[in-house]
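K.L.:
The data blocks that follow each hold one structure.
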Structure I
Amino acid sequence: MKILPLSEVKAKLSEIVDDVQARDERVVITRKGKPAAILMSHDDMESWEATVEIMSDPEFMADIRRGVRELEQGRGRVYSDADLDKLLGPAKPGKRASRSRTR
C-alpha cells in the first residue's frame with residue numbers, strides 16, 4: 001500500500017487513479033503526516049462492501065463457521081469453480097453472487 005501526502009495526490013491525481021485502477025492497489029493519503037483518507041479502486045470498494053454485508057449477517061456468519069467446522073472434522077465437501085458452474089450455472093460477469101440457503 002502506497003502512502004502519499006495530499007499535496008502529491010493533488011499534483012498527480014489522474015496518474016494515481018490510473019495506477020490504483022490498473023494495479024488494484026490502495027493509497028493512503030496523508031495530511032500533515034497523518035493518514036486522512038484512502039483511495040481504492042471501485043472493484044475493491046465493492047468487494048469491501050460485500051464483505052461487510054456478509055460479516056454483518058449473524059446467521060450467515062454462523063453458517064460459514066459451521067461449514068468450516070464440518071470441513072475441519074472431515075465432513076462436508078469442497079467444490080471447485082467448475083463443480084459450482086455445473087450445479088448452479090456459470091456466474092454472470094459483473095453481478096454479485098446472491099446467496100441462497102438450503103436447510
Structure II
Amino acid sequence: MTTRDLEQVVESALLDAGVSEERARATAARLGDELVQLPTKADLDERIRQSERLTNERFDAVDHRFDAIAVRIDMLERTMWRVFIGMGTIMLAMFGAVFGALMYAVFGA
C-alpha cells in the first residue's frame with residue numbers, strides 16, 4: 001500500500017465521518033507528509049547495525065578492562081604468596097633461634 005492509497009483511505013473515512021472535504025484533504029495530505037518522513041526499513045536496519053557495533057565496541061573495552069584487572073589481581077596474589085612464604089621462613093628462623101637459645105640455657109654449659 002502506497003502513501004497515496006493511505007491518504008485516499010483516510011480522506012474517504014473522514015468524509016464518511018462528516019468532516020468537510022477541504023479539511024479531510026488537508027488532514028490526509030498532512031498524514032501523507034508525516035508518513036514520508038518515517039524511516040524506511042533500510043534506515044532502521046542501518047541504525048540497528050550501528051547500535052550493535054557500538055555495543056560490541058563497549059563490551060570489548062569493558063572486557064579489556066577486566067583482563068587488566070585480572071592481571072593485576074594475579075600479580076597481587078603472587079606477591080602475597082611470596083610475602084607469606086617469606087614471613088613463614090622468618091618466623092621459623094626466629095622460632096629456631098629462640099628454641100636453640102632455650103635448649104642452650106637448659107642443657108648447655
Structure III
Amino acid sequence: MKLLSLRGRVNKKYFQAKWLELLARVKTYEGMMLAIIDADRLLDEALIKKRFKGKTAGERLVSAQKALSDNDAVWYAHKLSNRLVHEPHIRLKKEEAKKALIGFKQALTDLGAL
C-alpha cells in the first residue's frame with residue numbers, strides 16, 4: 001500500500017458524495033443499471049486521479065491490479081457495466097447489481113477514494 005500513497009491524490013469528499021448519489025438511485029430497476037454504469041465511471045475517474053496507466057478503463061484496471069484487494073470482484077463489476085452499456089436487452093438481477101456495487105466499493109476504498 002505504500003506504493004499507492006506515492007500516486008496522485010483523490011478528493012475523498014467528492015468521491016463519497018458521488019457514491020452516495022449513485023446509491024440513492026438503486027431503488028428502481030433503471031436506477032440500479034445506471035448506478036452500476038456510474039460506479040464504473042467513478043472507479044475509472046479514481047484510477048485516472050491515481051495516475052494508473054492505460055488508454056481505457058480496462059487497461060487502467062490491469063495497471064492497478066496490485067493496488068486492489070479483490071481483482072475478481074472489480075472485473076466482474078466492470079464487465080457487468082460494459083454489458084449494460086453494450087447489450088441493451090440484458091436483464092439485470094438484483095444479486096448481480098449488489099455483487100457489482102460491492103466490488104466497485106471495495107476498489108474505491110482500496111484506492112483511498114472512499
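Coordinate-derived values only; no laboratory data. All of these numbers come straight from a predicted model, not from anything done at the bench. Cβ atoms are built from the backbone, for glycine too; each structure is taken alone.
K.L.:
Suppose distance in nm of label points 7 Å out along Cα→Cβ at positions 11 and 75 works out to 3.3; of I, II, III, which structure was it derived from?
P.N.:
Going through each structure in turn, the value belongs to III.
K.L.:
Right, here's the next one. Given that helix-only ellipticity at 222 nm (-39500 (n - 2.57) for each DSSP H run of 4 or more, over all residues; to 500), derived from a single structure, equals -16000, which label among I, II, III identifies that structure?
P.N.:
I
K.L.:
Work out which structure the value 19.5, 56 belongs to, where Rg and Dmax of the Cα atoms in Å was derived from one of I, II, III.
P.N.:
Going through each structure in turn, the value belongs to I.
K.L.:
May I pose another question? For structures I, II, III, which has the highest computed value of FRET efficiency 1/(1 + (r/R0)^6) of positions 19 and 83 (r between Cβ atoms, R0 = 35 Å, to 0.05)? Walk me through the numbers on the way to the answer.
P.N.:
On the way: I: 0.45; II: 0.00; III: 0.95.
Max of FRET efficiency 1/(1 + (r/R0)^6) of positions 19 and 83 (r between Cβ atoms, R0 = 35 Å, to 0.05): III.
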